[in-house]
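J.: Right after this note come the structures.
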Structure I
Amino acid sequence: MSSTDTSGSASATGPVRIVVAGGGTAGWMTAAAFGHFLDSGFTVTLVESEEIGTVGVGEATIPQIRMFNQALGIDEDAFIRATQATFKLAIEFVGWGAPGERYMHAFGDVGRDVGLCAFHHYWSRARRLGIAGPAGDYAINDVAAHAGRMHRGGPLTSRNIPEMPHAFHFDAGLYAAFLRQFGEARGVSRREGKIQEVRQNPLTGDITSLVLASGEEIAGDLFIDCTGFRGLLIGGTMGSGYVDWTKWLPCDRALAVPSGRVEDFTPYTRATAHDAGWQWRIPLQHRTGNGRVYCSSFISDDQAAESLLAHLDAPALADPRPIRFTTGRRAEAWRGNVIAVGLSSGFLEPLESTSIHLIQSAISRILKFLPGKDQTQAARDEYNRQFTSEMERIRDFIVLHYHVNQRPEPFWQAVRDMALPDSLSERIELFRANGHIFRHGDELFSEVGWFQVMAGQGIVPERSHALAETIDVADLKSYLETLNALYRREVERYLSHAEFIARNCAAPPLKLDAVA
C-alpha cells in the first residue's frame with residue numbers, strides 16, 4: 001500500500017538517512033557494509049519482520065566473498081565458526097554433458113600460459129592428439145577438490161605452484177545473524193515490524209517513509225529494497241518492471257531441504273543434472289544443504305520432491321520447502337530513490353553460486369555512486385547499465401551449462417535446441433572453431449571459467465592458436481605430464497578438508513532445529 005506525503009521532500013540539512021527494507025543475507029550484508037564504511041554524515045536503519053521468512057538458498061559462494069569479509073575486517077576463522085562453514089574450491093557438475101560424465105569448474109587458473117598463448121590452446125591441441133587428460137588435471141584447485149584436501153597460503157613443494165583461491169559454504173541464516181551483530185555494533189539501527197504503508201512525495205514520486213504495522217514511521221532519503229521476490233518498494237511502489245528470461249532459463253521452481261551432517265566435508269559444491277533440472281549439494285559442518293531446481297512443464301512438484309529426497313546422502317531434517325521464481329531482472333534496479341539489492345533486483349538460479357556475489361556487487365556499486373539527498377538521472381542510468389550488463393553476462397554463463405549437453409531427456413533436448421542470446425552463441429562458436437575466449441570488460445567469469453565449462457561439457461576446439469600448433473608433440477606431452485605431477489605432489493602434502501577444519505576453525509555444536 002502506498003500513499004502520498006504532502007510534507008514534501010526531506011530537509012537538506014542533517015545526515016543522509018538510508019533505510020534498508022528487509023533483512024536476511026541481502027539486508028544485513030548491505031547494512032553491515034554501510035555501517036562500516038559510512039561516516040556520521042549517514043544513518044542506517046534496517047526494517048525487518050521476524051514473521052517474514054527468507055529464501056536462504058545462497059549457501060555456496062565464490063572467492064569474492066573473502067574480499068567482502070576482509071574489507072569489513074572480519075576474521076576468517078571466526079566467520080567460519082559462526083556460520084558452520086566449510087571451504088569451497090570448486091563446483092562439481094555431474095551429468096551435465098552426458099549422463100555419467102562429470103567435471104569441475106574450479107577456482108583459480110588452469111595450467112600455465114606460455115608466452116602469448118593461453119594454456120587452453122595447448123590443451124585443446126593435446127586433447128585432439130589424445131595426449132591430454134581432462135582440463136582439471138592441470139588445475140591445483142581441481143586436483144585438491146577431487147582429493148578432498150584443503151590448504152591456505154603459499155605452496156609447500158614448489159614456487160611454481162599457485163596459491164589456491166577458496167570460497168565457502170555457509171549457513172545463510174547464521175551469516176545474516178553474524179552480520180546483524182556486526183552492523184548493530186557499528187551504529188545500524190534495527191526496527192522490527194511489517195511494512196504496512198509506503199508514503200511518497202506527491203511531486204517527485206520518491207519514497208519519503210515506511211509505516212510499520214505498529215504505526216511507527218521510518219523516514220529516509222535513500223531506500224534499499226531487500227524484500228526478496230516481492231520487490232515491495234522497487235516494483236510495488238516505484239513500478240520498475242521485470243525482464244523475463246524464461247525462454248533461456250525455463251526452470252521455474254525449486255525445493256530446498258536440509259539433511260544430516262556427513263563426515264566427508266567435500267571442499268566443493270555438487271550440481272547433479274536430473275531429468276528436468278538439477279540438484280545441489282552443499283556440505284556444512286552441522287548439516288548438508290540440498291535442493292532441486294526444475295521446470296514444472298516437465299515434472300510435477302510431487303515427482304521433484306520424491307526424487308530430491310531419494311538422492312540425499314543423509315536423512316532429511318525437514319520437509320522440502322517450495323520456492324517459485326521467474327528468472328530475469330528488474331528493468332531498473334535503481335528507480336527514484338530506491339535501489340534493489342538481492343532477489344528484489346532479479347533472480348538467476350544458484351547454479352554458479354552467484355546469488356550472494358550479486359548482493360556484494362550491488363553494495364560495491366552503491367558505495368561507488370553513494371547517492372545522497374540529491375540524486376541525478378545520469379547516475380541512475382549508469383548504475384542500471386552496469387547492473388544490466390552484469391546480469392546478462394552471468395545469464396549467458398548459466399545458459400551455457402544447459403545448452404551444451406548430450407542428454408536424452410525431453411527437457412534437455414529442449415534447452416539444447418533453443419535459440420540462444422546472440423552474445424552467447426558468438427562465444428560458443430568462436431571457441432568451437434578456434435579455441436578463442438575473450439573476456440568482456442569487467443564481467444564476473446574469466447576466460448578460464450568459460451574454458452572449464454565448455455571443455456567439461458565436451459567442446460574441443462577444431463583448431464588452436466598458431467603458436468600451440470607448432471610445439472613439438474613430445475614436448476607438449478612432457479609439459480602436461482610435468483604440470484599434473486607437480487600438482488599431485490603438492491596436494492599430497494595437504495590435510496584432508498575435515499582435518500583442516502578441525503585444526504583451524506571447527507564450529508561449536510549447534511541445535512539443528514534453530515536453523516533447519
Structure II
Amino acid sequence: MPFLTTLPCMSLRSWPGFFSVVPTKPVYRRIGWLFTLAWGAFIVFRRLLREGMWADGLTYAAISRNMAIGKGSFWSPIFASSFWLPYNQTETFYEHPPLLFYIQSWFFRLLGDTYVTERVYCLVVFILIIALIVQLWRQLIPADHPLYRWEWLPVFLVFTFPLTEWTYEQNYLDATMSLFCLLAVKYTIAGWQNPQRWFLMATLAVLSLLAAFLTKGPVSLHVLAVPGLYGLFYGRTPEIAKAIRWTSILTGGFVLLMALLVLYEPARIFLQAYFNQQVWAALNSKREVFEDTQGPFGRMYIIKVLLINVAPAVALQAVLWALNRFWFKSREPVRPLSGLIRFYIGLGLAATLPIMATTKQIDYYVVAAIPYMALGLAAWMGPQLLKVIDSVSLSPRSLQIILGAGVFACVAAGVYGVNIAGTPYHSYKDILVEVNKIGAVVPPDTKLGVCPEMMVSPLLHSYIQRYNRLEMTTLDKKPDYFLADERCRDGQQQQLTYLGYQPVSISLKSYSLYHRSDRSVK
C-alpha cells in the first residue's frame with residue numbers, strides 16, 4: 001500500500017497491509033515518513049496551534065485584515081497611522097512589498113477575523129513548501145536510485161533546523177517568499193530537463209520569481225543563480241552555454257516584467273518608496289542597529305546562524321559515518337549524489353551570502369536557505385543511512401514493532417496538538433490578557449493615547465492593532481482614551497487630571513487606562 005504523505009497522522013486503509021514487512025524497503029520508507037511527520041507535527045504544533053506571535057507577523061496579519069475590510073489596497077497597504085519604527089512615517093506601509101498582504105487578505109475574507117486565520121495561512125504555506133521539497137528531491141534523483149523514494153529524508157532534516165520551530169509559524173514574509181522561490185527553482189529545472197517545454201517552464205519560473213520579489217524584495221533574486229549552479233555542479237560535465245542561456249532568460253524575463261510593472265504609477269510610487277526606505281537604507285547601514293552584527297566580523301553573523309542551523313544534521317551525518325567506518329565496517333558502494341549535493345548547498349549559500357552586504361541581519365533571514373540545505377544534506381547523508389540499515393538487518397517482527405511505534409508517535413503528536421490548541425503561547429500570555437481587556441472597553445478604530453516611551457513598543461503597537469484595530473497617538477492629540485504604564489503613569493497624572501481624564505475601572509497588570517469624558521477641557 002502506498003504511503004500517504006500528506007497528513008501528520010495517516011488514515012490506514014488496511015492495517016495488515018500497512019504493517020507488511022515484505023519487501024523491507026517500502027517499510028523503511030513508511031517508518032521514515034511516520035517518524036518525520038510525528039516529530040514535525042510536534043515541532044510545528046508547539047507554536048502554530050497556540051495564540052500569540054511576535055510583532056512582525058502580527059503586523060503583516062493586521063495589514064492583511066485591514067485590506068480585507070477595505071482599509072488599504074495592493075499598492076497602498078495600511079497598518080495604522082502609528083508605527084514603532086521611525087522609518088515608516090506615512091499611513092501607507094512601505095516597509096515590504098505587498099503580495100503576502102494581498103494573498104492573506106483573501107484568507108481573512110474567507111475565514112473571518114480571528115487569530116486562526118493567519119495560523120491557517122502559515123500551515124498552508126508550510127505544507128506547500130514540504131510538497132515542493134518532495135518534488136525537488138524526486139526531480140534530481142534518478143528513478144532507479146535507492147534514495148529516490150526516500151523523499152522523507154530532506155523533510156526530516158528540515159525539522160532539525162532550530163529555526164523551523166519558530167519561523168514557519170510566525171507569519172513571516174520569508175516563508176511565503178521561500179515558497180515562490182522553490183517554485184521558480186522547480187520550473188527552471190523542469191525547463192532545463194525538458195527542452196520541448198522550455199518556454200512554458202521559463203514563463204512559470206519568471207512569474208514565480210516576480211511573486212517572490214513582490215513578497216520580500218531583492219533577497220529573492222538568488223534564484224537567478226539556479227542555471228549557473230545547475231550547469232556547473234549537477235552534471236558530470238559543466239554546461240556553460242546552457243547555463244548562460246537560461247540565466248539570460250530568467251533575468252531578461254524578470255527585468256521585462258518589472259519594467260512593465262513600474263509603468264503603472266501606483267506600483268512605481270510604492271516600489272520607489274520601498275527601495276529608498278528599506279533596501280537602500282539597509283545597504284548604507286541606516287536601518288536598525290543590531291548588536292550581533294557590529295564589529296569587524298558583524299557582517300558574517302548570517303553565516304554563523306546558518307552554521308548553527310545545519311549543525312544537527314552535520315552531527316547526525318558524522319554519527320552515521322562513524323558507525324559505518326568503525327562499527328559495521330561497511331564498505332558496500334552506494335551511488336553518490338554528488339551533483340545534487342553541490343547544487344543545493346551552493347544554492348543555500350547563494351540565498352545567504354549576499355545578505356552580508358548589509359549589517360541588518362536577523363536569524364530568520366536564513367529561512368529561504370532551509371529547504372536547499374535540507375535537500376543537499378539529505379543527499380549527503382542518504383548513502384550513509386542506507387549502509388547502516390543494510391548492516392542492521394532488522395527482522396520482520398522488529399520492523400512491525402518500529403512501525404507500531406511510529407503510528408503511536410503520530411497519534412501522540414495529534415493528541416498533543418488537540419491539547420494545546422487555542423491556548424496562549426507562554427511568551428505572549430500576559431499581553432494577550434491585557435489587550436483583550438483593553439479591547440472590551442475601547443471601541444475599534446479608536447485612537448489610543450500613550451506615553452512617548454510606549455510609542456516604541458513593537459508588541460503594543462502590533463497587538464492592539466491586530467486584535468482591537470486601535471492606533472496609538474500622543475496625549476497632545478487629546479484622544480478619548482489614554483494608556484499609561486509604570487514608566488510614565490505618575491509623571492502624566494497631573495496633566496491627565498487637568499485634561500479631564502478619569503481612570504477606567506479595569507484590572508490591568510502592566511497598564512492603567514483612562515477615559516476623557518469631559519471634552520470641554522481644552
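J.: Looking at structures I, II, which one was distance in nm of label points 7 Å out along Cα→Cβ at positions 82 and 450 calculated from, given that it came out as 0.6?
T.: The correct label is II.
J.: Determine which structure produced the value 26.1, 89 for Rg and Dmax of the Cα atoms in Å, calculated from the coordinates; the candidates are I, II. Write out the running numbers ahead of the final one.
T.: Numbers: I: 23.8, 80; II: 26.1, 89.
Checking each candidate, the match is II.
J.: Quick check: 23 is what I get for relative contact order in percent (Cα under 8 Å, 6 or more apart), calculated from one of I, II. Which structure matches?
T.: I
J.: If Cα extents along the principal axes in Å, for residues 106-249 alone computes to 70, 41, 26, which of I, II did it come from?
T.: Traced to structure I.
J.: Then there's this: State the single structure among I, II that was used to calculate FRET efficiency 1/(1 + (r/R0)^6) of positions 314 and 346 (r between Cβ atoms, R0 = 35 Å, to 0.05), giving 1.00.
T.: II
J.: Sticking with this structure for a sec: One of I, II was used to compute helix-only ellipticity at 222 nm (-39500 (n - 2.57) for each DSSP H run of 4 or more, over all residues; to 500), and the result was -10500. Which label is that?
T.: I
Read-outs: derived from the displayed coordinates by stated rules, not from any lab. Model, not experiment: these values are computed from the prediction. Cβ atoms are built from the backbone, for glycine too; each structure is taken alone.
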